[in-house]
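Heads up, there are several structures right after this.
Values quoted throughout were computed directly from the atomic coordinates according to the rules given, and no laboratory measurement underlies them. Worth saying up front: this structure is predicted, and the values here are computed from it rather than measured. Cβ atoms are built from the backbone, for glycine too; each structure is taken alone.
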Structure P
Amino acid sequence: MMDKIDMTGIILAGGKGSRCNYSDKGTLELEGRPIIQSIAECLLNLFNDVLVVTNKPHLYGVPGVQIVEDDVEYLGSLNGVLCGLRASRTQFNFVVACDMPFVREDAIRYIAGKERDYDVLVPENAEGPQPLFAVYSKSCAPVMEDRVKRGLLKIQDVFPLVKTKIIPREEMAGFTSGLDPFFNINRLEDLAIAQGMKE
């Protein structure tokens, strides 16, 4: 068995889900299982501590994870990451969105294994940087807190304000063939696409 990674896994399970007809996306099922359960099991294989940040804690009783209540409803992923960083016991933290059904251990180990000379480490695919499949240091928290207080909630706008490193898409290409770990469920139609990819 491979050693656990000295990071905390953080699953973001907040947000309105407006493009999913207001479904709580992490509770959507693929092959009869909630997506968030599959993500949690993957992260529990990699990290000693796994947190689920949510403003609806009653929906996410996933075995083995700690629920962290998002302190303000609907402030988006930036506030979710901030809540996770505050609750974490480790300096570095791997953040994943709850709507990513094909999270892969090998991709996470590759990203987490990079030299820790950054505040944020973000992989890139053909669509650009993927901030919700990335590593964040606790050092980001003061900058994030300031942005949230000022209502500046776009997570990628934090990147120029801290030491951010990008893993280029060419380097991640080996992980995106087949079941792409960056694929996420934005609309209910995406759930059907994900089901087709699994078959």
Structure Q
Amino acid sequence: MKGIFIVIDGTDGAGKKTQSQKLLERLESEGYITAVADFPQYGQKSAGMVENYLNGKYGNAASVDPRIASVFYAVDRYDASFDIRKSLEEGKVLISNRYVSANMGHQAGKIADPAKRKQMIEWLKDLEYGLFKLPVPDLTIILYVEPKIAQQLVDRKAAREYIGGKKRDIHERSLRHLIAAAESYKEI
């Protein structure tokens, strides 16, 4: 029996991890066998370039071409795709905190022109579902929080090791980036 693949994604600070956990607990209480994916996979080799990018090693969010940054994230998901496929083949309900839709929000959001942003989203689908052959989710839920509120919520989190003990990564530090990503999330 094929499993079910559900993605919880959305703007920073929207509660993706919290809602993923609540859904997981509910499914398990109803007897479903579950699995979890969480992206990026901080601390894993496959997420090394993502961590460097979010830490600002390659520049700020606006200065890194969205296609280049997208490849960093796609490689990390490719690494996890084998475990995702295995869980789905075993009939599990897999809940993922972020997935391909995160690139569609954050990286396509860097492109102001709506027609070019749409082309970027199609390019991302070709890259991740075509070239990398990542499993396609059965359902993607997009959570939304206003960008200014998102920054306040992120500031309540503990400092994060992958960004050198800071609270905000390069996306979260830029209100302009968060606003553009939020608009892009509304379009996918």
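Quick look at the values:
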{"read-out": "Entry that produces -14500 once helix-only ellipticity at 222 nm (-39500 (n - 2.57) for each DSSP H run of 4 or more, over all residues; to 500) is calculated, selected from P, Q", "value": "Q"}
{"read-out": "Winner on relative contact order in percent (Cα under 8 Å, 6 or more apart) once structures P, Q are ranked, highest first", "value": "Q"}
{"read-out": "Parent structure of the calculated result 10.8, 30, given that Rg and Dmax of the Cα atoms in Å, for residues 42-89 alone is the read-out and P, Q the choices", "value": "P"}
{"read-out": "Structure (P, Q) behind the derived value 15.2 of mean count of other Cβ atoms within 10 Å over residues 82-89", "value": "Q"}
{"read-out": "Per mean count of other Cβ atoms within 10 Å over residues 34-41, the highest-valued of structures P, Q", "value": "P"}
